[in-house]
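Have a look at these structures, which come just after this line.
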Structure P
Amino acid sequence: MDNSLIALSVIFGIVLVSSIVGMYAGGRYKMNLEQWTVAGRGFGLILVWLLMAGEIYTTFAFLGASGWAYSRGGPTLYIMAYLTLAYVFSFYFLPQIWEVGKKFGMQTQSDFFHKRYNSKNLAAVASLIGVIFIIPYLQLQLTGLGIIVEVASFGAISRVTAMLVAFGLVAAFVFVSGVRAVAWISVIKDFLMLFAAFFIGIGLPYMYYGGIGEMFTALVNAKPTHLTMPGATKVMGHSWYISTVLLTSFGFYMWPHLFSATFTAKNNNTLRKNAVIMPLYTITMPLIFFVGFTAILVVPGLANGDMALLTIVRQSYSPWFLGVIGAAGALTAMVPAAILILAAAALFAKNFYRPMISPGMTDDQVARLAKVLVVVITLVALYFAIYSATTLVNLLLLGYAGVTQFLPGVLFGLYWKRVTKPGVFTGLVTGISVVAYLVLTKQDPFFGINAGFFALCVNFIVTVAVSLMTKAEVNPFNDNPAEEAKGSA
């Protein structure tokens with residue numbers, strides 16, 4: 001049998017089974033808005049862990065991390081630092097978000113801004129910003145999936161064709177089952193990704209160098225500066241590294257889909273336990289780095305570093321195994337793509353369209369509109385995935401630079417009574433404006449600092465200054481959400 005046919009058959013079979021599982025996941029439930037977006041707030045530790053791992057460990061972790069290890073070297077190690085810090089951060093503030101979410105019936109991130117600051121306009125602006133910066137993250141998943149199928153099929157299926165097929169499958173199980181589909185497909189996806197990471201992350205260095213240590217020795221001898229800062233780049237030095245770690249760890253749970261995933265937990269203690277066990281998944285990341293480092297000398301000169309992992313796997317293993325690795329990669333694209341689409345659709349329908357255009361809409365009507373928007377949003381991301389050549393990690397960092405601007409409004413909303421709506425609005429708009437200016441004028445890094453982190457600092461300063469200059473407002477949340485959360489744990 002033809003090699004491409006074998007690999008594609010394995011990929012298609014696994015993806016098809018996963019899609020059926022996703023559509024079946026919601027079959028026992030009436031998919032109203034509450035079930036579709038936050039699964040009735042009934043997920044225990046295992047499902048929350050699977051859901052969040054499915055959202056976090058994406059095509060970026062599978063192809064982007066190995067691609068940056070291959071093409072940039074030392075700067076890639078920021079990934080290990082920010083993941084660790086993000087989980088520590090989540091241990092302390094996600095339970096408080098769950099508390100106010102439960103109390104006020106929140107389903108989306110913009111609901112937080114609406115309830116805390118009593119402003120549908122601020123919530124609408126936040127929802128638009130969330131959707132705008134979800135698009136590059138969704139583009140990342142679709143682009144990665146196209147790369148996977150194109151390489152695994154030995155070029156028999158084009159990248160665009162693969163993205164179109166995936167778009168149909170993802171839209172189908174999101175439409176039918178909502179967030180439950182993501183959690184259940186993550187069971188298959190996580191098993192395959194763990195298997196792939198351990199098998200190739202350890203196997204490839206031994207195959208070509210005789211061991212992981214020997215691989216690093218060969219790499220240091222051939223490219224002595226690759227594993228130090230700024231690696232193979234000229235601008236990603238220590239200032240960029242530190243500012244990027246801070247930006248991404250602070251902004252980790254500011255992504256609208258991760259923020260709303262908090263509301264699926266059945267209690268706040270589930271989120272604390274989840275923060276403790278999530279770092280266990282991070283053990284896969286060094287293994288993915290090893291693949292990229294191995295590929296530097298084995299398949300040198302790749303124009304796109306994102307191709308490194310699949311190119312070396314295709315060269316080193318049989319077609320059926322390439323199919324398994326390809327299926328693992330495909331699911332790391334499809335699972336997060338699903339939750340991203342769901343979050344963006346819910347944000348736009350509930351927090352922009354209903355309050356600003358059609359206030360009389362019921363929750364059922366919002367749910368129907370959100371399902372229509374699933375198709376629209378995916379088509380937009382598909383367009384950018386086809387016509388943009390940005391690397392996967394750059395897409396992720398662009399999204400982080402935007403969504404992290406929500407942080408002052410969330411943290412001050414929980415812990416500072418004096419923060420005001422004008423302060424949050426002005427800070428948010430200022431932060432986004434600074435990000436847009438620096439990125440569009442190609443000033444990222446800005447004097448060696450991540451542009452998104454610089455914008456976040458400006459955002460905090462403006463938020464505090466304007467809040468102190470404007471009239472204090474009534475805080476609809478409790479006086480001390482941290483204490484209330486502690487007491488109910």
Structure Q
Amino acid sequence: MRASGILMPVFSLPSPHGIGTFGKEAYRFVDFLQKAGQRYWQILPLNPTNYGDSPYQSFSSFAGNPYFIDLDLLVEEGLLTPEEIAACDFGDHPTAVDYEKLYTARLPLLKKAFGRFQPDADYEAFCQQNAWWLDDYALFMAIKSERGGCWTEWDDDIRLRDVAALKAARQTYAEEMNFHRFVQARFASQWAALKAYANAHGVQILGDIPIYVAADSADVWADPVQFLLNKRGEPALVAGVPPDAFCEDGQLWGNPLYNWKYMKQDGYGWWKRRLQYALSLYDVVRIDHFRGFEAYFAVPADAETAKDGKWHKGPGMSLFKALGKDLPIVAEDLGFLTPAVHKLLAATGFPGMKVLQFAFDSREESDYLPHNYPRNCVVYTGTHDNDTILGWEQTAPPEDVAFAKKYLRASADEGLNWTMMRAALASVSDTAILTMQDLIGLGSEGRINTPATLGGNWQWRLDGACLNDWLAGILYDNTKLYSRLPTEETN
């Protein structure tokens with residue numbers, strides 16, 4: 001079934017409070033998607049951000065980002081007042097997130113809301129149903145709020161999870177733990193309502209989970225046997241990717257690696273829980289760095305770059321057999337691929353990804369050129385790690401841009417962004433995903449992330465005026481032209 005959608009991070013939504021949320025602008029975006037004939041809203045991970053503000057480095061692979069809780073909805077609940085919100089400084093840039101000011105302003109507001117909250121049956125049910133991850137996360141964050149630093153720097157009794165020490169800590173931090181439970185309950189409630197609205201309007205959520213978890217996370221602290229760690233809980237080897245044409249030193253991600261031998265013996269229980277939880281939040285899940293399941297790149301933890309890393313065999317098909325059949329998964333199969341990776345992807349049946357910006361290397365034939373696509377794939381003009389199309393046009397090698405324009409039969413009357421988007425929609429790929437920045441014709445100022453760099457990433461936000469019927473109509477017409485409208489609209 002042919003379909004299309006838009007990649008738009010939640011944090012990039014318009015909002016008067018410094019960052020996109022699950023409030024009215026999110027509902028307005030769903031309305032825009034419906035008017036434009038789109039089936040998918042693809043988002044980035046919804047987890048709390050860690051060092052560097054990246055959604056791919058989080059304190060938990062299960063918890064939700066407190067920044068996405070809509071403050072105006074808390075006012076409707078009687079937990080905050082408009083005056084309390086108006087008194088806060090969330091940053092004065094309407095199209096960029098100021099994470100430092102958010103960190104300073106958000107927590108006190110949520111604490112005020114918590115102070116007025118009266119637990120009800122829904123809250124108690126949420127806490128009971130999610131206790132398997134929520135209790136450890138709440139304790140982890142409560143301890144971190146007092147002691148700071150990475151958990152590997154904490155005292156041995158807490159760091160190594162001594163039973164008596166944990167019992168005492170739960171008593172000491174009981175109120176702070178309840179605060180974090182409250183935050184997660186409000187996140188879950190608001191997200192569930194938004195997702196239900198999207199589904200009712202014919203829009204499915206295409207979520208995203210990174211293959212790895214952060215070293216400084218409740219995941220690693222609470223369940224260290226799942227990871228390759230030393231006695232202090234520190235990784236001896238960390239994740240990354242080798243040097244390539246885009247980064248001569250490779251990328252040193254720093255995530256701990258999985259203890260795949262233990263996981264297999266355990267029936268991959270951790271991955272079953274993680275994926276089941278993700279599929280309770282999203283309709284479809286994109287798994288980042290899929291090639292790491294066939295073979296993963298391991299770098300010495302004390303290395304300064306990824307140059308000294310080595311490949312190790314991953315779990316392969318045994319993991320996906322354990323997870324079950326017919327899972328709604330998109331495999332991010334970009335990067336250094338081997339015949340073994342292609343074989344694994346084919347065995348799973350998952351659609352892989354094609355990125356048009358990667359297609360136009362004028363030196364060689366590319367699998368990313370549309371005439372090479374299989375139907376079972378998802379084509380993107382670019383991802384959150386790419387520049388926008390117009391930004392790429394200005395910064396890519398001139399010969400590559402010339403090749404793209406020749407291949408796509410670009411005309412002077414149409415911007416390259418629309419030429420490339422129409423090529424994605426016209427392709428045989430079952431699904432085409434466009435980015436909001438390309439739809440509105442932004443240059444590099446709309447870029448979300450530049451890999452292997454710190455600072456200036458994950459900040460772009462949309463001007464709310466761009467979500468209008470005129471743009472929705474243009475996108476609808478192109479979606480209809482290439483037979484990607486939802487089934488009920490094709491007749």
For structures P, Q, which has the highest computed value of distance in nm of label points 7 Å out along Cα→Cβ at positions 171 and 283?
Q
Which one of P, Q has mean count of other Cβ atoms within 10 Å over residues 219-226, as calculated from the coordinates, equal to 19.6?
Q
In terms of relative contact order in percent (Cα under 8 Å, 6 or more apart), which of structures P, Q is highest?
P
For FRET efficiency 1/(1 + (r/R0)^6) of positions 187 and 363 (r between Cβ atoms, R0 = 30 Å, to 0.05), find whichever of P, Q sits highest and give me its label.
P
Structures P, Q, by FRET efficiency 1/(1 + (r/R0)^6) of positions 19 and 443 (r between Cβ atoms, R0 = 35 Å, to 0.05): label with the highest value
Q
Distance in nm of label points 7 Å out along Cα→Cβ at positions 75 and 307 - highest-scoring structure of P, Q
Q
Out of P, Q, which has the highest value for distance in nm of label points 7 Å out along Cα→Cβ at positions 267 and 299?
P
Given -24000 as the derived value for helix-only ellipticity at 222 nm (-39500 (n - 2.57) for each DSSP H run of 4 or more, over all residues; to 500), which of the supplied structures P, Q does it correspond to?
P
Label whose coordinates, when log10 I(q)/I(0) by the Debye sum over Cα atoms at q = 0.10 Å⁻¹ is calculated, return -0.72 (choices P, Q)
P
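Every read-out reported here was derived from the displayed coordinates using simple, explicitly stated rules and does not represent laboratory data. Just so we're clear, the structure is a prediction, and the values are computed from it rather than from any experiment. Cβ atoms are built from the backbone, for glycine too; each structure is taken alone.
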